[in-house]
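A.B. asks: Some structures are shown below for you to check.
A short reminder: the numbers here are calculations on the coordinates, not readings from a lab. Keep in mind the model is a prediction, meaning the values are calculated, not measured. Cβ atoms are built from the backbone, for glycine too; each structure is taken alone.
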Structure P
Amino acid sequence: SEFESEFMNAQHDSTLTSQQFVNSLWALAKCRIHPSSQFMKTWITSFIQEHSQTLSSQELTSSIWAFARLESKCSAEFIEVWFDAARREESGFLLGYCSLCFWSFGVLGVTPTHQFLDLLYRLFESEQEAITSQILSNCMHAFAKLNLDPDEKFVDEWMNQFVRLSSSFSALELSTSMWSLSKAQIDVTPEVMNAFYDQFKEIKMKFTGKQLAMCMWSFAHWNLKPTDEFIQYWSIAFCNVSKSTNARTISTTMWSFGRLQLTLSSNVYNAWKARFFNTVQYMNSQELANSIWGLSRCVSDPGSMLLEAWCENASKKLSSFNPHEYTNSLYAFGKMRKSPSELFIELWMNRFDSAVSSLNAYELVLVLWSLARLEARLSKEFRDSWKMHFIQKHK
């Protein structure tokens, strides 16, 4: 593009200041315009060889944020140089900068250095008046995405600040915070949960389907049943946005209800079912397995049309099911005592020989239990194979 050409020329002539250099990538990221591979190669090379020594903390923040926004892969050399520059500019980092960098690391899958985490902890303690709902959400999201255990003192202060600022949380920040806490396996205090419920009630109609699914997934991951009042407000919000939800949201929602064995209201189920028919063709193996598994635990009779639609699409993708998805799908039909289509059963049986060696003892038992519930007729070859592998795995 013309923009990229002008950048290349200016960079070649060394006429760009450090701020202009960073802003060139930041602007593209802000507009979600993905630059060419040649542009990125030139930009990264210039960062490493020329500009890293002169960038301020704000410019370092803008650069790593741009990579996260564009979901652009960072080389190990770039990350090393970035952290060296950040260490040099440590005194210039504010909590807002630091939290935004940390969020970016979470998106990029980059584990921060110990020095950077120590800086985050110090700033979180010393700049409490600067803490916002976005900072809280960004920090916890990064810990969850990177599978890092936050410092206990940090968690305590985070929860105190969450309660204090809960009324300012947006739907995105609230759902992200709950998802992150659950993903990081952090048990929240009653005060945090009550603050969440209160803010959810206030802004319930501002949630997207994905954000509602994240909230319900959090409860399922904690194995914590939400209050009846929350479910009521959640249901109203879901019915409001269900027509725009995607396959992942639909499957996550049903998995969560199934995990908690919650009763679906007729309004929620009808809205979910209508959207299921529109999205099932786009579901991957995990989404298909999660949908039918969740359904089996909270709906006694989904109806033949829904099961037929599921079987039709699952049959096309059965070869991509992993052992967990493979067994859980059959379990769902066994639990409902609803026989899947003949084609699905035939394909499922044909795949057993190649899948059985990957199944553990529990999954083998689940298979046999499911087939018994379905009163399936098992061939001698199937029985012998099951028996041999069960004995091996049981040992």
Structure Q
Amino acid sequence: MMIRNALDHGVIIDIEVTNGVIAAIIPATGGFHSGDFDAEGDEVLPGLWDEHVHIRSWAQMRARANLLPADDSDAVVEILRKHPTDGVEPIVGHGLRWALWTNPPRMAALDAVSTTRPVVAFSMDVHSVWINSVAAREFDVVDIAGESGILREHDAFRILSRMSDIDDDVMDTLIAEAFTAAKAQGIVGITSFEMESLTDWDRRIAKGIDLIKVRASLYPERIHEAFDRGLRTGDSVGGRVEMGFLKVITDGSINTRTAYMHAPYEGEASAGVLNTEVPELERLVREATDHGVTAALHAIGDKANTVVIDTFEKVGVAGRIEHAQIVLPEDVRRMAQLGLTASIQPAHAVDDRDVAEKLWGDRVSYAYPMKSFLDAGV
């Protein structure tokens, strides 16, 4: 099969496809044969990779209430009330951005959605979750949730894990559907940072859920699965799945006010939290390195990024920093010197703009430093 008249960087080309694989790219000949496809001058691009995906969460999220349009708690309640459900399962939404609300979250507000079913509303970054009183009792977090109903970091992750604990066949179907949606957008591969086991991917490989390629990363709780199999970063797990990275969450997020900063948030006493203490972080990176697994360390706040860079420097190994949303200029230079990769999501510069200006103030001058990374050679 030939794809004719495709545009590649301003040049019209033909693409030869054999058994679903691009075999050759040649100058356009102008000829057509039976079975050829006319691209009519449309631009062609290499297949896209999404380098930071929580595939299990995203697959489920597609069926959950979208809370992104909500600009206050009343709007959240209205969206959740209208979201179609089966009348039995928890009512779940995703996409909260409550840092800019004038009326702070209160558990009682979600009780207005339901007093008989758990109501769970995840923030966009999943580092916090807002729940009603039924959910607080069911998940045994009444004392932690308090009057606000807000849980942060590890407490929020535990709720996320509980909400993701569904039948394997159901989850695999959702992921297969998510793969189809991703491929329709030109995505041919993802780096998954879901809190899963390699056995989850073994099962999907056996089912033929392989529409796109996957780099399957593991968290500290499960990284020994890779060590025990002798898998190094880049090694085949099976099918179209390969071993990814060791993922460690070192701090929180900006909306949740838990991104770890050198100085407190504007108008507040807190400077965020360090989720993984330095000695443990060094131990994890060193152990992964000894087994051939590259570390990918989540760091959003400027101090978290300093801590992560210090860790890579002390261990003497390169790796990835996930997000790197606010990085001191001198730390950008250090990243380049150490050969570190900035795994960034440019959309956050838009998504978090107003929150960043409110909570980081003048420090936004060195936030989302994509151009600085490029100029420094990161």
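A.B. asks: With helix-only ellipticity at 222 nm (-39500 (n - 2.57) for each DSSP H run of 4 or more, over all residues; to 500) derived from the coordinates and found to be -23000, which of P, Q does the value describe?
C.D. replies: P
A.B. asks: Name the one structure among P, Q that Cα extents along the principal axes in Å of 76, 46, 46 was derived from.
C.D. replies: It traces back to P.
A.B. asks: Let me ask something else. Among P, Q, considering only percent of Cα pairs over 25 Å apart, for residues 153-288 alone, which has the greatest calculated value?
C.D. replies: Answer by largest value of percent of Cα pairs over 25 Å apart, for residues 153-288 alone: Q.
A.B. asks: Taking 2.9 as the value of distance in nm of label points 7 Å out along Cα→Cβ at positions 57 and 81 derived from one of the structures shown (P, Q), identify that structure.
C.D. replies: Considering all the candidates, the number was obtained from Q.
A.B. asks: Right, next: State the single structure among P, Q that was used to calculate percent of Cα pairs over 16 Å apart, for residues 17-128 alone, giving 70.
C.D. replies: Working through the options, I get structure Q.
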